[in-house]
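Got some structures for you, see below.
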Structure I
Amino acid sequence: MASADQALHEAIAALEPLRDAGSGRSLLELQWIQQVRVQHNRVVFRLALPGYANAQRERIAADARGALLQLGGIDDVQIEIAPPPAPAPQQGAPIGAAGHGGGGPERQPIPGVKQVIAVSSGKGGVGKSTVAVNLACALAASGLRVGLLDADIYGPNAPTMLGVADQTPQVRGSGNEQVLTPIESCGIAMVSMGLLIDAHQPVIWRGPMLNGIIRQFLYQVEWGERDVLVVDLPPGTGDAQLSLAQAVPMAGVIIVTTPQMVSLQDARRGLAMFQQLGVPVLGVVENMSAFVPPDAPDKRYELFGRGGGSQLASESEVPLLAQLPMELAVVQGGDAGRPAVLSAPDSATAAAFRDLAQRLPVATAP
């Protein structure tokens, strides 16, 4: 029978080929696999994944078991699951003194990021991600240094819309010291869960894990110097919205709706939530306000009714920032990885996004 030292050496050698699907780095090097020991016929190790890698847990566990059970004399594998590490505290004064929700948890600025603007919606399917991506591109085209955080963990679409779905961000360090390098595309720096998991892999997480990955995307990404960070939130009024509002000071949030009543009802709830959390509501964006035929750009067809955005803005006493048309260029640009602001600069949609960018409090380039 092999000695204890030899058995441990063989176990570590068996685990060495296991890799992070995103960075391709060894799980041992990343310290995601820790405290390997051999106890008679059993191998025990600790699996300590960062929040963004929890979607790989089942795959890693299965691969590790398979590799270790091939060893002679080993017929059992025990895996201890560690909770995701909390991001290291960031330096900065609490935002409560500035009037953004004083009395709640301290909100920590992101080093190098001047302002954070969130894009939210009460329900899915209203084009929130399209608004976030095109707005980020319009801000960048005006000369601003822009980042985009795709916080829609369950439905990350920004990588496809920016043409980088096949790329993987570089990762260095481990644990609390781990840092992601954002992907550069269309003049902006972007991170997304979609860059870290397989295209067909679902993200099945509860609130604490969601909170962990959002904080990592805020504080453990090499954002550099950014005039504005646009955050694309998932639809609804759940953990992601609460995590962001409690974590970081924000210049404000934009509420996206369509003209129809069902969308309006949900958007109303989302708007009220941010007001209750002390986050400034910059205004309402009405998306899909009218269809513009490609062969008749002077015509408008109000397929989803009219007035929803205006009604929400009026009753909430916030500005109606934009009424964005429906154009074929938006669909084509999103599918091709080149947003309409850049791929169809002469379109009505591109003009509306440029106007929206100028209306925000970050509209002056350095």
Structure II
Amino acid sequence: MLNLRTKFLFILLVLVLSGCSGIKTQDPFYSAAVVTRTDLLSGKVFFGDQAKKIILPEDHVMEINDTMRAYLDRYVSQSYPENTKVRTLTRMIFGKGILGMEYAADKTHTAREAFLKTEGNCLSFSYLFTALARERGLRVSFQEVDVPLEWSEAGEELSYVSRHVNVLIDLRVFQDFIVDIYSVRVQSHYNSRKISDDYAIALYYSNKGTDYLFTKDYDNAFLYLVKALELSPRDAAIWSNLGVLYRMKGMYNYAEKAYFIALRYDGRQKSVLTNLSALYEHMGEIEKSEYYLQLAKNYQMKNPYYRFNKARDAFEVGDYELALSHLKVALKRQGRERKFYDLLGATYAKLGDESRANMAWVKAKELMQSQ
């Protein structure tokens, strides 16, 4: 994200993870029997007869080396209490004159690379911190946090959306502790969930795969995306990225199949629906394109942060009634966002309702103090 979020480069448009939604899909344009899941992952399209011999990348994402262990020995004594280990490890990573790690949204590194280059996104930081913390005997898990989604352009064909990962430390004596490369961004009311090491590492390979997509290195994009799916085979966003790869290769039947697999795992992902709509539009299947585009818009209108952005746009052009309408929906779905109430107060003020404006601003102040 993205500020302090990992660049979970999900091509074209990708949304947050969720369960299967059971949406009603139209029949695929191509026969479902023509392209199989095995075909999508085989690599024959890219490597021909050599596909059977391909070796998926292994970047040893969580490994540490002797130099990193020496830093631990110098700054984080094994004899420290757990809470002291956490504090000193955090200072070691961020402290000036020590590592001084800096945030870089577009840098997805392994733990060793993050240590060497002292930069990276939230994934890079989480790999580094987790690997070092476990070396010191701490019980550490990865978390995914449902931060508001933000999009960034990456060229004429691609747009990126980012998700956020941080680190949860299970302390035996004290309350569980969260370490985040961008703690200001992650507010207390954002939902979070533990994720497995395999899933967290799959996000590394997905990021690298989409980086290769951006440079049109399709062979490496394929290898890294398939590696990601090997680690997290039910991730709709990664399947969607694989579909984008096949679409960019001009293999529309393969792209369609990948998108339909993605929908099977998560039918609410706006990215998948939008990608499928774009594919059908390119193929001249206008009815199918409009169907999936409308589904994407319907889900988008349920997103409180999208509604907030629409409210802000309406406010800026002086359409305060429309802004109010969007804000009411946003607050119904997410009532813990201070900025929603700030804008609500300003909107009521413009509409001449000072009483409601003041109530909204009081609520915004309460949320600021509590968070």
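No value in this document is a laboratory result; all are computed from the given coordinates. Note that the structure is a prediction, hence the values are computed from the model and not measured.
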Matching task: -17000 is the computed value of helix-only ellipticity at 222 nm (-39500 (n - 2.57) for each DSSP H run of 4 or more, over all residues; to 500). Pick the structure from I, II. II
Work out percent of Cα pairs over 22 Å apart, for residues 230-349 alone for each of structures I, II, then name the structure with the largest result. II
Can you spot which of I, II the value 35, 21, 15 was calculated from, given it is semi-axes √(5λ) of the Cα gyration tensor in Å, for residues 38-221 alone? I
Volume of the Cα convex hull per residue in Å³, calculated, reads 134; among I, II the input was structure I
